[in-house]
Every structure is written in structure tokens, then in C-alpha cells.
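Trainee: Below you'll find a set of structures to go through.
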Structure I
Amino acid sequence: MKKICVVVASRANYGRVKYLMKAIQAHPELELQLVVGASTLLERFGKAINVIKKDGFTPVRSIHYVIEGETLVTQAKSTGLGIVELSTAFEDLAPDMVVTVADRFETMATAIAATYLNIPLVHLQGGEVSGNIDDRVRHAITKLADIHFVSSEDSKNRVIEMGEDPRYVYNYGCPAMDVLVHENLSISNEVMEQYLGVGKPTDWSKPYVLMVQHPVTTSYGHGFEQVSETLHALKAIGDIQKVVMWPNVDAGSDDVSKGIRHFRELNMQEPIYYYKNFSPEDYARVINNAACCVGNSSSFIRECSFLGVPAVIVGDRQQGREHGNNAVFATYDARDIAEKLRHQIAHGRYPADSRYGKGDAGARIAQELVALDYRHSA
């Protein structure tokens with residue numbers, strides 16, 4: 001059996017790769033080696049490892065390599081620690097291939113460790129553009145990677161233009177779309193009652209707006225003000241319910257979290273409930289049934305486009321990323337964000353857009369991994 005090592009190091013990346021992992025696990029010619037680490041193990045980021053295990057996956061390694069602080073320095077050091085720890089894991093596991101996802105610092109650590117151990121590196125979601133440090137990290141990983149499964153035709157062309165061998169660049173779409181196709185996306189209070197948070201509890205049978213806003217590394221130090229503008233925009237649009245999720249672990253996360261806590265303590269009567277984490281399926285339900293999504297999550301570009309859910313993209317974290325008609329862009333200004341939220345809520349659903357795939361990427365990628373006989377000398 002061909003051993004495929006998949007590294008999952010954030011809650012977002014688990015949702016993107018879950019259906020590929022299921023396809024690998026189910027294939028008689030493939031062995032899944034699951035390595036989990038970084039923020040997936042931390043309670044304050046929702047401890048996604050619990051969701052992963054509940055879904056039937058058994059990690060062969062659980063590795064702590066997030067250094068406390070969420071600063072530029074700790075992010076760089078966490079990357080270095082990830083390289084050290086993952087190198088040991090890869091040496092022990094001796095996989096035939098390593099799979100890494102997207103553009104985060106954990107992804108960079110995975111890519112460097114696999115490359116220096118001469119293990120063929122499979123990269124998902126390369127070739128995209130988003131207008132911040134993620135671009136540099138993503139393109140660097142593309143140059144380290146051997147096999148590329150991109151999410152759109154534009155991305156495929158961009159990867160080939162970067163000099164990668166067209167024989168090893170495939171566009172089967174984004175595996176995150178698989179969740180949207182294979183799961184029942186209806187929502188109810190009964191389905192969501194397992195999730196606890198702070199604030200005014202959400203009645204999932206009534207309209208709500210979903211907010212997810214992460215720190216932007218290239219504007220480190222401004223997260224407090226940036227997220228505060230979005231939160232005040234939510235307050236300005238009135239009594240519709242709001243669902244706010246905690247940010248990811250990137251540098252500046254503490255500033256964004258502080259902004260959320262500060263707003264929450266001063267606005268406890270607002271119809272807002274604050275959550276740490278959802279499973280990939282329940283997050284898909286929350287997106288699918290939202291009146292609008294606001295913030296800077298790439299899921300508002302990908303999943304919302306696929307579903308036709310209105311989205312307001314705040315700031316420059318997703319600047320330049322390929323998107324559907326469902327997305328409008330706002331500056332870090334509460335009035336601008338609120339105006340566009342009102343417009344999007346009034347507009348309602350958009351036609352579905354399949355630029356990021358049709359929901360069958362996981363099985364197609366797994367089958368390609370079976371057929372591939374990649375050698376570094378090729």
C-alpha cells in the first residue's frame with residue numbers, strides 16, 4: 001500500500017482536506033497517515049482534534065508546535081519548531097507522499113520538512129492570489145511541491161506559468177466543496193445545541209449574519225481596530241442575529257481576540273453569540289443558511305460562491321482572489337461595511353458558482369495518488 005501522510009494543523013485546513021482523507025482511508029491501495037498539530041490541539045482555538053477523532057480518523061502523531069504569543073516572532077519560531085518536529089515524524093513514518101494544504105505557516109513547515117527529506121510533496125490550493133503574505137508563502141510552497149492539486153483553472157495556469165511541470169498539475173476543484181455536496185446542509189436548534197459560547201444564544205430558525213475575521217499578518221498591530229469596525233457595523237444593521245467566530249492562530253490573533261472581547265463586554269445586550277469552532281459539516285450549515293457572511297475568511301470566497309450566499313469581504317486579506325458574484329468588498333470602515341451588509345442581505349441568494357469545483361475533488365485526488373509514480377529524478 002502507498003502511504004500518504006496528511007498534515008492537518010488548523011481547523012480551516014481540516015475542512016478543506018476531510019473528504020480527501022476519507023477517500024484515502026477508504027481506498028484499498030492507500031494507507032492514511034494522519035499527523036495533527038499546532039492549533040488543532042489547543043482549547044482556545046476549538047481543539048479541532050476532538051472533531052477529527054469523532055469523524056473516525058486516528059492520528060498517528062499529535063505534535064505541539066505553536067509558541068504562545070501570536071506575534072510575528074512567535075509565528076516565525078512556530079514555523080521553525082514545526083520543521084523540527086515534523087521532520088522527526090516523517091523520518092519515523094517514512095511516507096511515500098506528504099500532503100499539505102494552502103498557505104499558512106504550518107503548511108510552510110510541512111513543505112520544508114518533506115522537501116529536505118526527499119519525500120514527494122503534494123500541495124493543495126496552490127496558484128491562488130490573495131494580496132498579502134499568504135501569496136509569498138503559497139508560491140514558495142508551490143516551488144517546493146512536486147504534485148499540485150489546484151482549485152481553479154486560473155490557479156492551474158498560474159502554477160504552470162511559475163515553471164511547474166504540467167504533467168503534475170491537476171484541477172479537480174477544492175475538496176472543501178465536497179462537504180457542501182455530500183452533507184445535509186439544513187440547520188436547526190437541535191443540530192446546533194451542542195455548541196456553547198458567550199452572548200445571546202442563536203435561534204437558528206431565524207435569520208442571522210455570520211462574521212469570521214482573522215488577523216492580517218502584513219498589517220500586524222492593527223487587528224483590534226480592524227475587527228472593531230466590523231463589529232460596530234454588525235451593531236449598526238439592527239436586530240438581526242449575529243454569529244461571531246474566534247479568529248485563527250496567525251500573528252495578530254491576540255489583537256483581534258481582544259477587539260472581540262472588548263466589544264462583547266460593552267455590548268452584552270446585542271443579539272450576538274460568540275463561538276470558538278464548528279465541525280466542517282456544521283460550519284457548512286452555518287454558512288449555507290446565513291443571510292450574509294462578513295469578514296475575511298477564504299470560505300466566504302469559496303464555499304459562499306459555491307452556495308450563492310451573499311458575502312461582504314472586509315479589508316485586503318482576500319484582495320485579488322478569484323471570486324464569484326456573491327462577494328462585495330469593503331474597507332475597514334464601519335459605515336462602508338454596514339452599507340454593504342444591508343445591500344447584500346436585501347439582495348439575498350446569488351446563482352451558484354462552480355469555479356472552485358463540483359464537490360468530487362477528494363475521490364479524484366485519491367485516485368490520482370494511486371496512479372502516480374512520482375520520482376524526484378523525473
Structure II
Amino acid sequence: MSSSGVYVIGVDMLKFGRFPHRSVPDLGAEAALMALDDAGLGIPDMQALYCGNLYQANAMVGQRILQQIGQTGIPVVNCANACATGATAFREAWMSIKAGVHDLVLAVGVEQMGKGLLGGGGGSGGIPKEGLLGGVTMPTVFAEAGMEHARNHGTTFEQFARVSVKNHHHSTLNPKAMYQIETPLEAVMNAEMISYPNTKLMCSVNVDGAAAAVLCSERKVKELGLMKRAVKVRASVLTSDPWQERDLVMPDVNSCTRLAARQAYEQAGIGPEDLDLVELHDCFATAEILHYGNLGLCPESEAGRFIDEGHASLGGRTPVNVSGGLLSKGHPLGATGIANIYEITTHLRGEAGKRQVLGARIGLTHVIGLGSACGIHILEKAG
């Protein structure tokens with residue numbers, strides 16, 4: 001595999017929302033053109049397309065995007081990997097350049113979501129967990145994980161709720177977030193209870209959306225003279241759950257993140273203390289608290305204090321989800337991983353406006369999909 005760097009030279013995303021009258025390829029095509037415009041390139045310059053989409057995984061979404069923006073005969077790979085779908089497409093694009101196969105590659109993540117609960121499937125035989133041994137809807141899974149954290153570390157309902165207060169506040173600074181509203185602590189805690197301790201305002205938003213990125217080899221980015229706004233992909237890691245002796249009734253929402261974080265820090269040659277900002281998978285408020293420890297932002301037992309003391313807020317020690325996160329920006333599954341890349345890249349370029357993390361040079365993106373998959377990318381300002 002090539003030792004030369006891989007860079008993001010173009011990236012953009014749609015403002016997340018609901019677009020019932022548009023198709024999935026239409027949304028993906030718009031994001032792709034936006035990212036190409038950001039790079040100052042066109043589809044004839046691209047040597048491959050990696051497309052992430054979950055709910056229409058059998059519909060050849062990547063090829064249908066090219067039907068709208070230009071069919072040049074390039075290879076297309078369609079990826080589906082639960083909530084890590086977009087991150088997986090991005091990583092596959094990175095791998096093709098790292099291996100020396102391509103110099104310019106387009107990665108697109110796109111999804112149209114319905115409303116209602118995720119999960120809840122009956123499985124493929126055996127004793128059903130739902131209602132007998134626990135829960136398999138996503139609110140229940142992350143409620144159980146939050147309560148385990150509370151039992152082990154004394155994390156409180158109020159501390160979980162503060163995550164939502166923080167992320168909704170951050171969203172008011174992000175014009176591309178679905179919701180841009182303040183939610184005071186009392187409003188969060190008194191909202192409709194979905195699965196304790198997660199109230200309705202502590203659950204991520206099912207929305208439609210698309211994001212895209214143009215990746216480039218180091219040789220090519222220098223040839224094109226685009227290093228000034230380029231962002232280096234310093235680490236790209238994808239993991240699944242390692243086998244371990246544990247209670248298999250409750251899904252494991254921690255192990256693949258811990259494994260990916262260790263590998264990503266080793267690959268990048270840095271530690272969590274070197275991060276200037278993080279976009280992590282806050283599918284529920286409880287999840288963000290768990291991932292403070294999983295990503296090494298603080299000791300696991302101090303995650304509650306980390307939110308209480310403002311370390312995760314804009315202006316804090318390690319700002320987390322300055323975009324508003326999945327709780328208010330929205331969570332279109334296939335698009336989320338690349339939307340996180342957009343957010344970090346925007347800060348490293350110094351182009352994040354009112355939500356800019358001052359002096360940001362290194363950022364981390366993180367997504368997990370139960371099943372299991374975890375994608376982590378560490379990005380660095382070029383130069």
C-alpha cells in the first residue's frame with residue numbers, strides 16, 4: 001500500500017431535511033456536484049465512485065447518480081454498513097488511492113428516511129429478545145447502555161440531558177442542520193419519555209440528506225495546486241465487534257469503538273489529547289456520554305463531569321458535535337459518515353463561520369452501526 005498521503009480536496013452536504021418528492025439518486029447527485037464544485041473539478045476527472053446508501057442498497061444508487069451527472073464508465077462500488085455506511089464508502093475511496101489504484105475518487109453518502117423507530121426486527125429464529133430479554137429498538141438499546149453507564153459510574157439523567165442541550169445549541173450556529181433551536185435543560189428533561197433516560201429531545205432525527213467528498217492522492221493534489229484548502233486523511237479505520245465473554249442479551253455499543261479508536265490513534269501517531277474537535281455518533285444522548293470514554297476524550301468514569309464542566313462545548317477542551325450532531329443536524333444513515341467529514345474539514349479550513357473551532361488543526365469523525373461496524377477517520381489541516 002502506498003505511503004503517500006490521501007487528501008480531501010472537495011466536500012459538501014445538503015441541508016438535511018425531508019424531501020418526499022425527490023429521489024435518492026437525485027439527492028446524491030446534487031451533493032456530488034456540490035463537492036465537485038468545491039474542488040473545482042468535474043465528473044470527467046473522477047476515476048471511481050464509492051456510494052453509501054442503506055435502504056436502497058439493491059438499487060444501484062451509485063450508477064443512478066452517474067446517470068444524472070455523467071456516465072464516464074468509471075467503476076462504481078455501492079456500500080451498505082448500517083449507520084457506518086457513509087464512513088465505509090469514504091474509507092473504500094481512501095483505500096483505492098492509498099493502494100495506488102486511483103488518484104481522484106468521489107465518495108457519496110445518501111439516504112431517505114421514514115419516520116418512527118429504528119430496529120425492532122424479530123430476527124431469524126431463536127428466542128426473541130424484544131419484550132422478553134430486553135429490547136432491540138434503537139431507543140431501547142441505547143437506553144440500556146446508558147443505564148449500565150449510570151450503574152457503573154453514577155451518571156445522572158441530568159447529565160445525559162445536558163448533551164442534548166449542548167448539541168441543540170450548537171445547531172443554532174449551523175445553517176445545514178435540520179433543526180436550529182435551543183432546548184433548555186427543563187424542556188429536554190420534561191419532553192416525552194421514549195426509553196428512559198432518553199426523552200424525545202434526546203433522540204436523533206430521522207431525516208433525508210446527502211453528502212459527498214472528493215479524495216485525491218498527494219501527487220495529484222500538488223499537481224493541481226490545491227494543497228492550500230486540502231485536508232489530509234491521517235487515519236482511516238473500520239472495525240467490527242471482537243469476540244469476548246459478555247452478556248449477549250444486551251447489544252455491545254462500546255467494543256468496536258474502543259478498538260477503532262486505538263487503531264486510529266496508532267495509525268495517526270497521535271493521542272486523544274491532540275484532537276481539536278470531534279464529530280461522534282450521538283444517535284441518542286446516552287451514546288455521546290458513552291463515547292467520551294470510548295474515544296479516550298476522558299476517563300470513562302468522568303464522562304458525566306466532561307459534559308458538566310463544558311469540555312465538550314464550543315470553546316471547551318475538546319468540542320464535540322459542533323455541527324449539532326445527529327440529535328439536531330439529523331441522521332440520514334448513509335449520509336452521516338460523510339457529513340461528519342464535511343463538518344471537520346470545514347473547521348480545519350477555517351470556514352465554519354459562527355461555530356468555528358478556533359485554531360483547529362486535527363479532528364476526528366466517528367460512526368457506529370449496530371451489527372456491528374465502527375468507522376473512525378482522523379483529519380489534519382494540510383501543512
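Trainee: Comparing structures I, II by FRET efficiency 1/(1 + (r/R0)^6) of positions 109 and 245 (r between Cβ atoms, R0 = 30 Å, to 0.05), which one has the largest value?
Mentor: Comparing I, II, the top value of FRET efficiency 1/(1 + (r/R0)^6) of positions 109 and 245 (r between Cβ atoms, R0 = 30 Å, to 0.05) belongs to I.
Trainee: Which of the displayed structures (I, II) returns the greatest value of relative contact order in percent (Cα under 8 Å, 6 or more apart) on calculation?
Mentor: Once relative contact order in percent (Cα under 8 Å, 6 or more apart) is worked out for each structure, II has the highest.
Trainee: Where does the value 20.1, 57 come from, among I, II, when Rg and Dmax of the Cα atoms in Å, for residues 5-188 alone is the thing being computed?
Mentor: Matching structure: II.
Trainee: Out of I, II, which structure matches -10500 when helix-only ellipticity at 222 nm (-39500 (n - 2.57) for each DSSP H run of 4 or more, over all residues; to 500) is calculated?
Mentor: Going label by label, the one that fits is II.
Trainee: Still on this model: Have a look at I, II and say which one yields 0.9 for distance in nm of label points 7 Å out along Cα→Cβ at positions 101 and 357, as calculated.
Mentor: I
Trainee: Thinking of I, II, which structure, once mean count of other Cβ atoms within 10 Å over residues 261-268 is computed, gives back 13.4?
Mentor: This figure was derived from I.
Quick note: the coordinates plus some simple rules give every number you see, no bench work behind them. Treat the numbers as computed from the prediction; the structure is a model and nothing was measured. Cβ atoms are built from the backbone, for glycine too; each structure is taken alone.
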